[in-house]
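*Asks:* Heads up, there are several structures right after this.
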Structure P
Amino acid sequence: MVEALLSPESILRSSPEEADELLDRLERGVPVRPGLADVPARGFPEALVIGDTHGDWRSTLEVRDAFLRADGGPRVLVGLGDYVDRVPQDAGPGSVVNALLLLDLVARFPDRVLLVQGNHETSRRIPVVPSSLPEEVDGLWGPAAERYARLAGLLERGPLAAATANGVYLAHSGFPRGPLPTSWRRAFDDVDEDRLIDIVWNDCDVSHTHRGIARPWGEADLTSFLSATGLSVFLRGHDPVLTGRPLYGGRCLTLHTTRIFERYGGVLMARVALGRPIRTVSDVRIEHLGTEGRSYASVD
């Protein structure tokens, strides 16, 4: 018998024992991905790509509905990181709810759901502020550091980046800079702190937000990376002020899928066709979700 999809209500009502049973199931079902994951294309006409969701589980539910819809056949779902922290005020312990809803999809559809890590998923290596996930876990189920560690560990099973066979690179913020190995995919294996910063922390030079953790990358850096890898387009999150703006001759697009940052460009989801070449971001279809511009009753 297939278990019903998780709901926010079932997560919020769950006891500590039920939470542990859910984590047990997810640990059995969520695979550990390589540093760079291939987006599957055979049998899947498109990939839905979402940017930072930051605990906005209501927007995630809309994405889940689109992913599971029967029209057009089965599809792939790729998240670009930052599923937790910076939660909308009406979402309660949204980091926990959002993370579990997404991880539940990975466990059910491991062949076609990829949750790329962002800087908020790698916070046990490089601390990030704000970081509300530990407190949210304790608030729901009582103080238990192990329970937070298990949830964080599940999010860390995602890849650092993903790529499609038709030319799209997907990562939270950036890419490895400098000379790449002959087999460029190896640049994502066993990354050190500097390379992790390149991939999940770095800003681009046209952003108004420079976190100062490393030198921002620019058009020349992106051109070099895409040329070395044979890829054409970079889809990313991380920089809310750039949401929805094509950059660098249509080779880069930033997505955010949370109401917390909707003022910059909306609550966006991208549809990437997997059966034809993607040469610029104009080949990618962008949708605004129905949660955009809306607020809801608060969740206690």
Structure Q
Amino acid sequence: MSRQAIAHIGIKSRLREFGSSVVRRRHIYFMLLPSIAFFVIFRYIPIYGIQLAFKKYAVNLGITGSPFVGFANFKMLFVDTDFWVAVRNTLIIAFLQIIAFFPFTVMLALLINELQQRRLKRFLQTLFTFPHFLSWVIVAGIVLNIMGQTGAINNLLAVLGLNRVQFLTDQSIFRQFLVGTLIWKEAGWSCILYLAAITAIDPALYEAAIIDGANRWHRMVNVTWPGIQMIVVVTLILRVGYIMDAGFEQIFNIYNPTVYPVADIIDTYIYRISFQRTANFGVSTAVGLFKGLTNCVLLVFTDFICKRVSGTGIA
């Protein structure tokens, strides 16, 4: 029997095994269908439109019929000062989120885990998680009513005879303000993953540490932290992979023209050039392609560094 015939038989055998496995686990595959449909419809099919980055889009001609212009859209983009301001702001805000928000969620999970009273632990988890379920539109309204020019805090300062503080229009503090509101809204939700990882740590390790005389700090540092380190590294890598997505919904609902120089990010820049100027979908698509490629490069680079430093990565 020839090698090709043997290989053909092997392929048919593996296909039969796969088919029988799908039939046995059909309920699991059925549950996966919504997720698969989501990624196919909203992630893979839109890839067809990437060609707009290299074309001058005309509505009457459609995507395929629009004339090819090469890298003209990218050239137009790279000479736009507002674009580079948006790139700078995106990187700065995302970097602030990583160095402030990311460690805070890990520490919050560790501290909640150390609580002995179960009711208090559940109450705090609920308290910290609840803001996640509020949309940024609602959060922006809360922020405006509390910290706006005529908000509760400034009204209190005025009553006390103090000067009002421009929380929402002061460029020197607006980025920090964005990070603070992100921590308030999302820290509790983000730490759930680490709390779940902590529950998977073998209790025997804690018992052995107690027998060896380790106090709660030593157990947290030498047992809990190593137990969740891999999860922390993986989530860090994935977060860097979205570094060019600094939070459109948050910034769009909170910022104003006064803080454009420090708060305008790539996503809000795309929104403005697409819907507030003469629409140029070729340039908008070029910006999106630039952002996606940058995220991909940063993801691969961070994964490489983490593997070299800690031996843990996503691939």
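Every number in this text was worked out from the coordinates using simple rules, so none of it is lab data. Computed from a prediction, not measured in an experiment: that's the story for all the values here. Cβ atoms are built from the backbone, for glycine too; each structure is taken alone.
*Asks:* Of the structures labelled P, Q, one was used to calculate helix-only ellipticity at 222 nm (-39500 (n - 2.57) for each DSSP H run of 4 or more, over all residues; to 500), giving -21500. Name it.
*Replies:* Values: P: -9000; Q: -21500.
Clearly, the read-out refers to Q.
*Asks:* Comparing mean count of other Cβ atoms within 10 Å over residues 11-18 across P, Q, which structure shows the greatest value? Each step should come with its number before you reach the end.
*Replies:* Working: P: 13.6; Q: 10.0.
Result for mean count of other Cβ atoms within 10 Å over residues 11-18 over P, Q: largest is P.
*Asks:* Out of P, Q, which one gives 26 for relative contact order in percent (Cα under 8 Å, 6 or more apart) as computed from the coordinates?
*Replies:* It traces back to Q.
*Asks:* Using FRET efficiency 1/(1 + (r/R0)^6) of positions 219 and 283 (r between Cβ atoms, R0 = 41 Å, to 0.05), single out the structure from P, Q with the greatest value.
*Replies:* Structure P gives the largest value of FRET efficiency 1/(1 + (r/R0)^6) of positions 219 and 283 (r between Cβ atoms, R0 = 41 Å, to 0.05) among P, Q.
*Asks:* Kindly point out which one of P, Q the value 4.4 was derived from, the read-out being distance in nm of label points 7 Å out along Cα→Cβ at positions 179 and 211.
*Replies:* It must be structure Q, since only it matches.
*Asks:* Now, a different point. As an exercise: Cα extents along the principal axes in Å, for residues 139-266 alone, calculated from one structure in P, Q, equals 50, 38, 30. Which structure is it?
*Replies:* Considering all the candidates, the number was obtained from P.
*Asks:* Additional query: Out of P, Q, which structure matches 22, 47, 27, 4, 0 when P(r) over Cα pairs in 20 Å bins from 0, in percent is calculated?
*Replies:* Only structure Q yields this read-out.
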